[in-house]
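So, here come the structures, one by one.
Just so you know, all these numbers are worked out from the coordinates, no wet-lab data involved. Computed from a predicted model, the values in this text were never measured in an experiment. Cβ atoms are built from the backbone, for glycine too; each structure is taken alone.
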Structure I
Amino acid sequence: MDKNSITKKIINILGQVRIYSLVDLILFAYAIGASKLELTGIVLLHLSFLFYLEHTHKHLYRQSIPRFVWIAFGLAGIILYSKLAVVGFIIASISYVRKNQSPISFFAPLTRGFQYYFLAAGILGFANPISFLALGSMTVRNFSGDLRDIVKDQKEKNETLPIIMGLKKDYKNVHLLALLATSFVWWHIAGISIVWLFCVYLIQIFTYNITPRK
């Protein structure tokens, strides 16, 4: 394998990790007051979810992910996060991965929202307003991701909510704007220096387009 092929493979894998979303997640973990161990667990759970997603969907334009990878990350995440709410996160993750199966596809944005809800609820409590804010914010953000991918989802015969609504064209920038908005919310709740928000925004903008989507 030549250097060019290796470089493309590495970039492809980094794209599947979705660095732009990962830094938002870390900011979210700070906002909900996660300890270092809990933060590490949250990141590992998130990566396990992404690798499980890629392993299951098997897109031809993305590198295949072996099963042992998402299992190892998931087990480590469960141990470090160490909250009963992880059960809800796992159920929401499995439901989202099956989003291509109607009628589950209709509820896919909500299941993504519940992932963040349970991560927050395990630390702040199930009735905490920030937990519900996470649920609503991530539901809207995931829906905006479906708005970005309407044409691709039509070709792949995915019955996402925008397609069910009869929308025909992509809304390319709406998901990035929603991503920046959620990061702003987490930054505001965390009460940290605006320098960190600026750094997060730079990472998100420069890594957003390396995720292979076709």
Structure II
Amino acid sequence: MAIHYDSGLGAVVVALFVIAGAALTLMVAAVELAQKNYRFTAKALGVCIAWVAAYPIVLVSVSLLSPQTTVKVGDSYCADIWCIGIDQVNTTRRGEEIVYKLDAHIFSDANAVKTSAKKEISLYLVDDRGRRFPLVSDPSAIPFDVTLNPHQSISTALTSVTTADVRQLFLVIDATMATNRYPWLMLYFGSDFSLLHKPPRLRVL
């Protein structure tokens, strides 16, 4: 099963609704201003400002109240048209550390364009106490940010080293690079990557 986050369409519909409401209110204000009805003009402008300001307030509220997306082993998560899933988790004890090797599949959900996580997404492991464990470079494995053709799928391995006291562990899909390049992605209403929403994660342990 592949889990998709609510991307473009929902964001466009909500944005158009907000823009249409603001534009209509501004048109009313312009008409009243032409008729020198200054009191009603001021009220209309106030409504317009409140209408536009309500969007980020509702956006943040939904982001904080909606649950973090967690994907189980065997399932996939698609960040737009780039998808990833964990097939199997292998562990090796190394003193006070544990080496995690995640057999993963990465595929494109695109119909016509190439896709890649390069400069868009970073991956790392995090435990239930919020401790981060970066991925370890593995020259024998295909990089997770390789460019994919439409509907292309690859198998690879992701390696990380954690402390031995980890109880719960997740692979986090961090889209900070993408939102830094395209800040409007954070304004997608109900998205896993909207402002202040916790990023999606794949369960490891």
Structure III
Amino acid sequence: MASKFSNVGILDYGIGNLNSILNAVERLGYSAEVTAEISHKANFTHLIIPGVGAFGPCVKKLKERISVESLSEVVLESKIPTLGICVGMQLMFESSEEDTSEAGLSWFPGRIKKLKSSDKERVPHVGWNEVKFKSDSLGFTKDSSFHFYFDHSYAYVDQQAPDVEAVCDYSGGFSAIVRRKNIIGVQFHPEKSQKNGKKLLESFLGS
């Protein structure tokens, strides 16, 4: 169990809402550091990978500024608890329809796809929406529903994959939370989701 003395690394690869995430973590009483230096020697207890914008530029920036080999070593071998937010979650998959020329980190199998727009449900998907939990996850119980803040046009749409812990029904439905051992991805922004986002971050950082 982590403590308030945990040191949280927030990955800086040149794109992302770093300050809002940093402030959210520090408001919970945890020590946090924005960093582009990732290695197994880093004294981090948790890692957060933010993401704002498009998949392709985010992947390119990450590969330019961060050693993907070192990052994968920390996450996959050292098994540091890792949280990907919005595009940060999408980077954890193999690829995205948004930019087929760039490969993701492949920590989760599958491809990110564009949401379908309609008269009732427009894309980009921006604003508050309901997240339905398929299992106990990040402080929330199975079969419960809570609202979180979204801002995206692409998502992992396979809601039946074994890694999926919560879903959102918008635009035909997509995965809102995925988890594989120590690696967690959330399609919404917990740092913008008020009390529910605070609860989720507290649960992640307390693990």
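Could you tell me which structure in I, II, III was used to calculate FRET efficiency 1/(1 + (r/R0)^6) of positions 37 and 125 (r between Cβ atoms, R0 = 35 Å, to 0.05) as 0.05? The structure behind it is II.
Of the structures labelled I, II, III, which one yields -5500 when helix-only ellipticity at 222 nm (-39500 (n - 2.57) for each DSSP H run of 4 or more, over all residues; to 500) is computed from its coordinates? Working shown, then result.
On the way: I: -23500; II: -10500; III: -5500.
Among I, II, III, the structure yielding -5500 for helix-only ellipticity at 222 nm (-39500 (n - 2.57) for each DSSP H run of 4 or more, over all residues; to 500) is III.
Figure out for me which of the structures I, II, III the number 43, 29, 18 belongs to, where Cα extents along the principal axes in Å, for residues 93-196 alone was derived from the coordinates. It traces back to I.
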